[in-house]
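So, here's a batch of structures to check.
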Structure 1
Amino acid sequence: MIFGHISTLAKDAPILHKVLVKGLNYLAKTDLAALAAGKHEIEGKDIYVAVNEYETQPREVRRAEAHVEYLDIQYIISGRELIAYSLLSPDNEVLSDELTAKDVIFYKTVRQETDLVMTEGMYAIFFPWDVHRPNCALNEPGKVKKAVVKIKMSLLK
């Protein structure tokens with residue numbers, strides 16, 4: 001997992017993989033506030049962004065998830081939320097395996113979650129070995145607009 005703020009992208013870019021920089025540059029240079037909710041292709045199915053608008057929910061109703069084929073760059077356009085993060089572990093109890101259909105597996109239990117407080121301009125990059133529980137309320141529910149850039153893991157090779 002990589003955690004940062006878009007304002008430091010110029011300093012971060014030289015040490016990041018070029019495909020991650022491509023996704024982060026898209027976030028930095030696009031008028032995301034004007035971008036409609038939904039899926040938008042950046043490079044076909046290899047790199048795309050999903051824009052979502054929602055109200056955060058209590059942590060206990062959100063599901064922990066992981067992906068295999070794609071990594072996530074989760075970026076807060078407006079609002080704030082908590083994302084719980086933990087490492088993938090064989091001890092995690094699977095709630096629903098939707099990897100074949102949707103590239104997502106949900107977990108009923110995870111070990112040692114760490115809370116990431118996400119505010120406007122912050123991003124978190126989650127790899128397949130990172131379990132994350134997004135869209136959690138920070139103290140109380142609030143409205144969030146978020147962009148999630150999905151990048152095929154095969155592009156990092």
Structure 2
Amino acid sequence: MVGIIMGSTSDMPVMQAAIDVLEQLGIKTEVDIVSAHRTPDKLFDYGKNAHERGIQVIIAGAGGAAHLPGMIASLSPLPVIGVPVKSRNSIDGWDSVLSILQMPGGVPVATVALDGAQNAGILAAQILGASDVKIRENIIAFKNGLKEKVIKGAASIKK
């Protein structure tokens with residue numbers, strides 16, 4: 001249901017958080033490496049055909065110049081969520097953030113925080129949950145779990 005792509009294997013430690021939260025919410029993922037700069041033919045194929053494989057939302061993580069989310073959004077009819085990744089060749093992550101955030105009109109990319117793959121997974125689930133009651137129920141339970149964790153944490157410091 002959710003395609004998760006990244007520019008290289010070095011992005012996997014960040015992107016794993018999206019995979020984990022989607023798995024926790026009962027949503028299937030398809031994970032792949034699609035480099036905007038090193039595998040442009042694969043990028044074009046993925047962007048044009050992901051919806052034909054049953055993908056409903058794409059999460060694209062990239063560092064540095066971070067062209068992957070925007071290029072996928074330019075090719076795909078699906079919603080795209082961009083995850084800026086702070087990589088070794090990054091300018092403290094700002095290049096990635098701005099490359100994904102500053103999309104031209106007509107080519108939207110929903111952008112989460114630097115290294116914010118967990119939120120990208122949650123947002124993808126919420127998009128799907130708008131029309132799928134089971135996913136929506138799982139999101140409600142997930143958010144209640146977040147609330148309970150805070151309440152327990154607050155109680156533990158008052159002892």
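Only the coordinates and a few stated rules stand behind these numbers; no lab work does. Given the structure is predicted, the values throughout are model-derived calculations rather than measurements. Cβ atoms are built from the backbone, for glycine too; each structure is taken alone.
Below, the figures for the structure above:
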item	result
Structure with the greatest value (metric distance in nm of label points 7 Å out along Cα→Cβ at positions 9 and 105, set 1, 2)	2
Top of 1, 2 by distance in nm of label points 7 Å out along Cα→Cβ at positions 41 and 137, largest first	2
Answer label among 1, 2 for the case where mean count of other Cβ atoms within 10 Å over residues 33-40, calculated from the coordinates, equals 10.2	1
At a computed 38, 38, 28 (Cα extents along the principal axes in Å), which of 1, 2	1
Value 23, calculated as relative contact order in percent (Cα under 8 Å, 6 or more apart), assigned to which of 1, 2	2
Source structure (of 1, 2) for helix-only ellipticity at 222 nm (-39500 (n - 2.57) for each DSSP H run of 4 or more, over all residues; to 500), computed value -3000	1
Origin of the derived value 117 (volume of the Cα convex hull per residue in Å³, for residues 1-56 alone; candidates 1, 2)	1
Value -1.33, calculated as log10 I(q)/I(0) by the Debye sum over Cα atoms at q = 0.23 Å⁻¹, for residues 17-88 alone, assigned to which of 1, 2	1
